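Visitor: Below: a set of structures, written as structure tokens.
Laboratory data are not the source of any read-out in this text; all were calculated from the coordinates shown. What you see is a predicted model; the values in this text were computed from it and never measured. Cβ atoms are built from the backbone, for glycine too; each structure is taken alone.
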Structure 1
Amino acid sequence: MQLLLRRSALFAAFAFAFFAHAQPVPQPSNGRAFEEAIVPRVYITLPADTLNWIMQNVTSDKDWHADFVHMHYGVADTVKDVGFRLRGNTSRYSGKKSFKISFNSFTPGHRWEGLKDLNLNGEHNDPSVSRARIGWHLFQDMGLPASRSSHVRLYINGDYMGLYANIEQINDDFVERRYGGKAGNLYKCLWPATLTYLSNDPNDYKFTSGGRRAYDLKTNTTADDYSDLANFIHVLNQTPMADLPCALESVFDVNEYLYSLAVEMSLGHWDNHANNKNNFYLYQSPVDGLMHYITYDLDNTLGVDWINQDWAAKNIHAWGDANNYYPLYHRIKSVPEYQLRLQIFLAEINAHLTSTAFINRSLGYRDQTTGYIGSDPSYPLDYGYDSTTHYNAWHSASGGHVKKGIQPFIAQRVSQTQNQFISGNADPVLWRPRLLGASNQGPIRATVVVYDESLPSSVILQYRESGSTVWTAVDLYDDGLHGDGAAGDRTYGNSFSVAGTVTQLDYRFAAQDVQSQLGQWPCTYATHSLHPFPAVVLNEAQSANQTTVYDQNGDDSDWLELYNLGASSASLVGLTLSDDPSNPGAFRFKSGSIGGNAHAMVWASGDTSQYPDHASFKLSSGGEFLGLYFLDNQGTYHLLDEVQIPALAPDHSYGRWTDGHAQWVVFAEHPTPLMPNAGSLTTENIAALAWKAAPNPFRAGTWIQSSDKAPAQVEITNALGQVVQAFEGEGPFYWTGNTPGMYWVHIATASGVQVLSIVQE
């Protein structure tokens, strides 16, 4: 197979099927810092003469000593000696100024709620004070990298300064939470960051404008190495157009960029790279080796305009500056297949923008902030806004640069976008392809995200031992039962095994849709290294242990469980555990073993004095990454297994169903430390389905059926998580059984997933 850029049958209306959004980029929980339900208060205290100096010297970025208090549901979080200064560009000269709070300015390494900084934006251009927040949430809803945001009431030296937008800073912590590490280069790209090719010399991209670099490196500043940026710009600009898709996708996450561009279009975000060579970040991720595009600064959106352009009506295929050439936008736009991909993403966004949930959340911001606008002393200073202006901002233009209300803008933008779609069928879009597992002794998990105008008719992984000419195909599923995440989230997955002597695989993903359009990643194939590491996997974890189990000291520490898939005992020496992908060696086993088809447990207490069964980290009940690695003799870490633990209620756990099986679920009633993962099961994705098995228990056979006749995929697994029988269709299905024992029936439909336990006597 090869990458095909082709056109087939025309269609006029884009009759898309809409599903749950894939989540290629993890979004951390809001926590206290970005509270959604209320508008917390933030108090800043500093000497009066210092405050006067800050307000008079608006161009200064000097941090001044201050004290910080965050009032959250009546509970005060206090941080002494933080850095405080003005922030922004033109807003420094406004009546309502914006501020930055830095928790590590005078205490290196200090964080509050995991944050180095808070950006408190006055949003003086926006009468709703909510456009940026609406925009950031739209990015999040679409599974894209986005700043967390909220509103706060700001007080300085006891005086109410007004309602402020609290926007998460894009920095090394930001990319670590989204991309699984922060070791790569992060560039803040501001005017005039055109991404135009200058030369192959990385130093040529260190030029300055307005007293700072246009491509301002924010990480790894000591090395100051721009080689990755220079290479990306070279590929973007110097590759012949016929070769551009394959070449560019090998160094840049094109799908992430196209989806981000689609959101920018939907918001009318014009102060960006495509129209103003401004306001974006680039991050070179060492995890996937790709450069990533991250949108920045969303205040001039949803009807705000300064350059006399109707952004609600502007053609999506002529979005960028027509008078200047910006290669990132203009070269990608010139690829016909990318134009069709853009339409797939825009159609997805349109469906979301018109949903009741999105509309109600937007209006909720209006209702939440209305009570704090009337007393905001800075709100009227720049444009004479008042409470009426604020309330009406959702429904009508405010005059001047606010050309449209939020809701009329969205309605017109959605209508215009659909009318501007060009005819053509896109190839299925394969995004975030991945093989997980460095051991040739256990299963290897494959996942890929697929977007298309309709459901794909088939998604497969092809692999071969490097050097072989024979390819093996593995069907991938989006049913919630094959290590693919939730059913219907567009992530397809499955597991497979290879001979224990295989050391390297060639692999590629492919998808075909109902119009016989074919998508493939990559253009040729990728490679994956394997090693004779133990067949040990993560099996269960509990991040809010209160009464489930106690350690040897009687403490209710959080815990995690490992499971040995092999029948023989496996050494734990060389295995490591971590809750931070950038620090894979956080906890290392120096001794011990795990029996065949047996469990081992580690306490996530953060107390290293209790080695060997206490890890150096804790687990967050709000959600947590957990990784299992092998450290080889050359000092290289190899990822064996990983899981993103969701937010868990007290005494709930998250584990495989059953031991070693690909599916992860929430155990709400019976967590199973050091025991088989079986028993009562509840999980958020279990639907109220009417599937039953009868008789149960049974001897000769049992009927598995549903009253609603919903099409389903059914798998029956044994206690080892092995599939012993599979069915597909409406049922009823008759299973004659296997050997006496307990089995689990996994039923996946469009409505959700149900799991039944059955017993053969």
Structure 2
Amino acid sequence: MNLVIVESPAKAKTIKKYLGKDFEVLASYGHVRDLVPKEGAVDPGNDFAMKYQVIERNDKHVKAITAKLKNAEALYLATDPDREGEAISWHLYELLKGRRILKDKQVHRVVFNEITKKAVQDAVANPRELSMDLVNAQQARRALDYLVGFNLSPLLWKKVRRGLSAGRVQSPALRLICEREDEIEAFKAREYWTIEADTEKDKQKFGAKLTHFGGEKLTQFSVTDGGRAAEIEKTLHTAADGQLDVLKVEKKQRKRNPAAPFTTSTLQQEASRKLGFTAQRTMRIAQQLYEGVDIGSGAVGLITYMRTDSVNLANEAIDELRSYISDKFGADQLPQSPRQYKTKAKNAQEAHEAIRPTSALNAPDQIGRHLDKDQLKLYSLIWKRTVACQMIHATIDTVAADLGAGDGNVFRANGSTIATPGFMQVYLEGTDDAKPGDDDEKMLPPLKEGEKIALNKIRPEQHFTEPPPRYSEASLVKSLEEHGIGRPSTYASIISTLQDREYVEMDKKRFIPTDVGRVVNKFLTNYFTQYVDYDFTARLEDELDAVSRGEEEWIPLLEKFWQPFKDRIEHTQENVQRSDVTQEKIDEKCPKCGGQLAKRLGRNGSFIGCTNYPECDYTRNIDDDGSAGTEPEKVGRDCPECGSELVFKQGRYGKFIGCSGYPKCRFIEPLEKPKDTGVKCPKCHKGSLMQRKSRRGKIFYSCSTYPKCDYAVWNEPVAEPCPNCGWPVLTIKTTKRSGTQKVCPQQECSFAEPYEAAEKAES
């Protein structure tokens, strides 16, 4: 018997089918070891020696592997074909070697880019050794992230606020979002006008835009007020006298080529644009498609490995695509030779293939009934993009006509039609922040030079310049890739980390930095400039790539990074005060004591306060202008902690009630009072469970005696003991898979029963 190790049970199930009875396939469930979660896990004084420990939740899987391995002849490490996968295989190998389980057993490393019978069997038949270059690149990355996190985060606690953290790649990403917000706030809109003509010929209406007036070419800001626009309109009306002269007609053909097949980055971008998927959701669904879905004949991997920055396609895949296109769309839809796309990847070892279907014959309409809704959406996107990339170009006929209104006055009308759709009949790439009309394909009627056409109306149109748009997930991933921040496998985690730390929020699917995020960014850009520099981050990624290719050593890389970083930490610790970071002076005096006012960071976001605090306690909301009449609205009762008046305040999560004595007194309460469920707290047996809202608006239930008792659950409690473990309460939980159930809130208890059935039985 041979033992094969993969990362997930779903993948194990699929691969087992391909390898047969001589092979046993088990899952490691991801990483089996990680750095010990405390200071000293990476020792710079000892060649950056790293202390690892078994991840507690995966210890049972390691034990299962150990037990199976005792009776195995050989071990095949078949984790993912990238640095992380190589590291998982190495960690498992080191663990097993340390426990003296391997002895004289053969150990092989096998990699495959797709989970198909041929790919898996070929990989097992042609194993290789573990690549220490890839392992060391991953170790170096992990060490860097640890050194930054364990040294910079405590500094943030001291200089900004407790509980904050900083990451090596998350920090430059936060800088991108904050800088965009600064641009938006600094932006001053400019007014400009365009002059449009509504015309028609043979009852076909179309529009044209004024490009020349009085013999001069118009620029964006040639007309900047309504009065001037009205003068031009009047002059043009008189000159045209109800007709425009066709001065020139230009007809051209242009070609549009298909987009390259998907990389991790472009897949995340397109899934965000077209499907509204987050990067995390995209990668989760792609993982399912890669590991295998039962399409009627057992589980089969439907796409190739989804963490890649390569746009290459295997020759056999291209041959199958061309055959499918010829059969489905006709041989005339094929270019003479296969399309080749150039990859930007510098690391040849990780530049496998683009993300593609494992077989073009698995068309979405053929296998769609076997996929869930999200799987079908993402698979269709990948399948269509891949098929389209090997089809002929689209041919677009364009027409541009110059229309005269008297001497020196010219309108330009543009139109286009698709002459030959080519790849566009299958797939068309989306765009970020497209303006209305950017992709409009409008036709013009047949026009001849020298003829006259009817002028229906001349319209002056007012416009204002717009600030750059906030980042969407798609445009942020694109920017991260362009700046060299992170790598394909890290984009999703970068975004989720920024949100989890509450450094950014989503508003209308756009990223906005929070007050805390902006202060953290200000601190890092002011005092750790080099480490949030885009070029520095990109160079470090390139150096890690060089390690993975065996071109550089990993320990010298860490040495070069560590000493300057350590010096900067120590300098900031000694020379930067908390007030330097958390407050920003404004050009305004305190109305109470005459001192300097500043924008300050508090527990509930930014506010305006006096720099003479604690001697002067003057504060106001950030959006108040300090003029008369902006006194906070009184609640009508006193603070239960200090006796001062309670007032309504505005925080980052909306209105709340707070003490007017802030910051001396920090009492706050929500606008909505908690509702008593009448269910006794199962932990302290003194309070009752209250329905409350989190600061993000999510309902939860917690003990009325908080903070004395910290018991809390997300689901609605029911005053019934668990029949399995006897816990005093059950909760009502609703999921898509199981519907509404009564479940035990204790993690170690698995009790669950249909809630509706229980209710009917009672009635």
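Visitor: For which of the structures 1, 2 does the calculation of percent of Cα pairs over 43 Å apart return 31?
Guide: Working: 1: 31; 2: 48.
Of the structures listed, the value fits 1.
Visitor: Out of 1, 2, which one gives 57, 34, 12 for semi-axes √(5λ) of the Cα gyration tensor in Å, for residues 114-225 alone as computed from the coordinates? All intermediate terms of the calculation are to be shown ahead of the outcome.
Guide: On the way: 1: 31, 17, 15; 2: 57, 34, 12.
It was calculated from structure 2.
Visitor: To continue, here is another question. For distance in nm of label points 7 Å out along Cα→Cβ at positions 26 and 42, which of 1, 2 scores largest? Don't skip to the end; give the middle numbers.
Guide: Values: 1: 2.5; 2: 3.1.
When distance in nm of label points 7 Å out along Cα→Cβ at positions 26 and 42 is calculated for 1, 2, structure 2 comes out on top.
Visitor: OK, next. Supply the structure label, taken from 1, 2, corresponding to P(r) over Cα pairs in 10 Å bins from 0, in percent, for residues 386-529 alone with the calculated value 11, 29, 21, 14, 13, 9, 3, 0. Mind showing how you got there, number by number?
Guide: Numbers: 1: 11, 29, 21, 14, 13, 9, 3, 0; 2: 8, 21, 23, 20, 16, 9, 2.
The correct label is 1.
Visitor: So Kirkwood radius over Cα pairs in Å, for residues 282-353 alone, computed for just one structure, reads 14.8; which one of 1, 2 is that? Present the calculation step by step, with values, prior to reporting the outcome.
Guide: Numbers: 1: 14.8; 2: 14.4.
Matching structure: 1.
Visitor: Still on this structure, please answer the following. Upon calculation of helix-only ellipticity at 222 nm (-39500 (n - 2.57) for each DSSP H run of 4 or more, over all residues; to 500) from the atomic coordinates, which of the structures 1, 2 produces -5000?
Guide: Details: 1: -5000; 2: -10000.
Computed on structure 1.
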